[in-house]
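Any read-out appearing in this document is the output of simple, stated calculations on the displayed coordinates, not a laboratory observation. Computed from a predicted model, the values in this text were never measured in an experiment. Cβ atoms are built from the backbone, for glycine too; each structure is taken alone.
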Structure I
Amino acid sequence: MLLPDAQGKLLPLTHQPGLTPWDDAIARWSFDKGQPAGAGTDTLPGVPYQILPLKSAARTWGLLVVEPENLRQLMIPEQQRLLETFTLLVASALERLTLTASEEQARLTSERESLRNSLLAACRTICVLR
């Protein structure tokens, strides 16, 4: 799985030996276009792997790189549907994580503003009492 960092560079989710090698240009194209690429697709079908975008309605969240032992497995309709379902579920989970982080940030900002206002009110009260 490849996910974009803060600058948009696609990086593997884990750094484990034996990861499927992928071409950065193919991955970037797939991410930018939101389209699958590689084996079993119309885009660069000669490579020994398939890159599937992790897409939600809002955006592409990352990529799944699949390298089966037998490329014919990618041509089986049931396998294609299974991979499509998997990518939709992963994209949905990534979207929920992002929304949760955004909600938490908004909550913290609201609390910080509330504390700031309370502190300013307390300072005004102290200044008036002097």
Structure II
Amino acid sequence: MNLYLDASAVLAVLFRESGADEAAARLNAAGRRYSSRLLFVEVERAFCRLALKAPQRRADLTRIRRDWAALSPTIDLLEMTRAICDSAGRVAPAASLRTLDAIHLATFLEVRAMDPYVRLLALDRRLIEAVEQA
């Protein structure tokens, strides 16, 4: 199965958050992995937040960065094009989506147009519900 990766799932797996086991299993079993370039920004910002808020977790951050360095080259990236940004502004108008989630949803829909079998890997309930509406 091919997957579109949202930051909520990727960060949960990288940070080994509780409940991320299923996401990790799906991620590891995926054929192709897609995401928006936005994912890379979100991951790096999460690293910055961890370093600032929990400097005692420096060893964890080293391991997390190593895991990300192994995962990131396996992801097929889609750029945040004008079309995707325009779509993000209009997508799922009845959903209570945050801006970055709307960009991920618009990018996921772009991927799904190319690969109808792709599935979303996300832990964010609002995003999951918006995909069901789209």
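For the set I, II, ranking by relative contact order in percent (Cα under 8 Å, 6 or more apart) places II highest. In this comparison of I, II, the computed figure 4.7 for distance in nm of label points 7 Å out along Cα→Cβ at positions 69 and 93 is attributed to II. Starting from the value 3.1: which structure in I, II was distance in nm of label points 7 Å out along Cα→Cβ at positions 45 and 61 calculated from? Going label by label, the one that fits is I.
Taking volume of the Cα convex hull per residue in Å³ as the criterion, the top structure among I, II is I, with the largest value.
Mean count of other Cβ atoms within 10 Å over residues 5-12 was computed and gave 10.2; which structure, I, II, did it come from?
Values: I: 10.2; II: 24.5.
Source structure: I.
Calculating Cα Rg over 2.2 N^0.38 Å, for residues 53-100 alone for structures I, II picks out II as the one with the greatest value.
Consider the structures I, II: one of them gives 0.00 for FRET efficiency 1/(1 + (r/R0)^6) of positions 77 and 117 (r between Cβ atoms, R0 = 30 Å, to 0.05) as calculated from the coordinates. Say which. The value was obtained from structure I.
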